[in-house]
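*Asks:* The data blocks that follow each hold one structure.
Computed from the coordinates by the stated procedures, all read-outs in this text should not be read as laboratory data. Note that the structure is predicted; figures quoted are calculated from it, not measured. Cβ atoms are built from the backbone, for glycine too; each structure is taken alone.
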Structure 1
Amino acid sequence: MSTRRAIGVSALLTISPALAEDPIARLPWDRVLTAGPNCTSADDPTLDLWVIEDFSIEQPASLRSWQAQGFASGSPVIEDVTVRVYDRFPTDDGAVIIMQSVPGSGSYTDGGLNRSFFNAEFDGMTLSAGAYHVVWTVHRVGPFAAIVWSTESEHDVGGGEQQNAFLWNPGGGREFPDNIMPIPDDLKGNGQTGVNFTLLGEPPSCPADLDGDGDADADDFFAYLDAFADGDMSVCDIDADGDCDAKDFFGYLDLFAQQC
């Protein structure tokens, strides 16, 4: 049984005014207080800690920002928050960083235990429909820990598996098996749970611009041809009907003709 204790609050989740876009993927906090995973960078980089969570989206989106509810202990001075989106589990062979938050854009909004957020901004690159992993760490000055609240909720925007978050120590200094450790479901270290996060964005301003450089050009056209030939559903399924067929091919041609 979980040793979590409920917080006696009725406040609804609030979004920082600076992050006004719509959620494209969200694993909400169930408003149960836990120790939560510590996702803080260390003076010794071999001890850095990152959280790993999964998500999926059904439609392309222009990614603008990320946030997670948690708590920074002590009197924190936060230099930055780094958030990365991987195309698969980050320790898998061939894992690629699809995009990363803008350096220096990370911050912490201190509103008390149940109203505090870690935040980071993206530059609006388009994320194709598909399954991904979001990974983050908090860079700090001084002896404090960045705790992000665990959750047993289901993704309420986008998709993803339940209760499968990990703490990642890429530098190997903490001697986790394979440098990862399941985030436990209770304060005794039993089981595994999830970690809350929200990705915010908007529909891409130019759906034919597959590489997100602001233009629909030959690179995008040939990228679509390659995706179509490979049956890459995250790119070629323009009408999102679960098939990559002639309708999608001509649908992309129409988008390309419209340019940006």
Structure 2
Amino acid sequence: MQELKERSFAIEDPTARFALAEALIGCLSSPSAELRDGVAYEALQHWMRAGAFGPERLRMLEKRLRTMLDGRDRHGVARPFAALVLAEIARTDRVSPWMTAEERAAMVERAAAYLESVRDYRGFDRDVGWRHGVAHGADWLMQLALNPNIGKPELDRIIRAIAEQAVPRDAHAYVFGESERLARPLLFVAMRGLHEEAEWGAWFEDLRGRLGEPGLAYRDTAWLARRHDLWMLLSALHIEVSRSEGAAIAKLRPALLAALQALP
């Protein structure tokens, strides 16, 4: 595998390349970061970005990855890395469309449901490496949000899913950059220009409501964790929005500023 990596994953025979891709999907569940992240993921990403697989083979790989999402995850790495490779499959359709409208809508629902389902908030581990379930789910949604063939109903589903993990009900304080990764698909949804200022205002108001009872403010560790996560998301968005002069972002800016000002 390391020799293959040193050759930039060059395999001339398309059949042999696809057979190895299928085998490498199984390596996404390995506790070895060198094999999982450094070889399996890098190889699959490289081939997909090089256009090495046609639509039918991409559908076959997607099916394998969906099965991994629903399967047993002994080390807590299989589901996050399946989601990360599914983000690459979503990217292939964004760059050169091959999915049907129904397939795209189904993928949006799977990606949203995956992100909402994450309860393992481990990020980096010295022995196992990255898990990063929330961040990888956000990456998957980002590729979908960037796709011009995704419509407003699907974008609405994306931002509902992001809300679930932006301020998680489990009151986990993010420390591995999850908030920045969640902000990215939100920014790209806003750049599509399909949501009005009032819609963004309602979305941010719902997030603030997830903090909990006002009487818990600064008196409860769970409330403090939720406030930390909300502040991190709003701050990450504000940094990006402040750099943009686009008309679509102008619809997001007032609601974002109001959310920052209203944060306890």
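*Asks:* Quick check for you: by mean count of other Cβ atoms within 10 Å over residues 63-70, which of 1, 2 is greatest?
*Replies:* Looking at the calculated values, the largest one is 1.
*Asks:* State the single structure among 1, 2 that was used to calculate helix-only ellipticity at 222 nm (-39500 (n - 2.57) for each DSSP H run of 4 or more, over all residues; to 500), giving -21000.
*Replies:* Values: 1: -3500; 2: -21000.
Going label by label, the one that fits is 2.
*Asks:* Comparing 1, 2, where is relative contact order in percent (Cα under 8 Å, 6 or more apart) highest?
*Replies:* Structure 1 gives the largest value of relative contact order in percent (Cα under 8 Å, 6 or more apart) among 1, 2.
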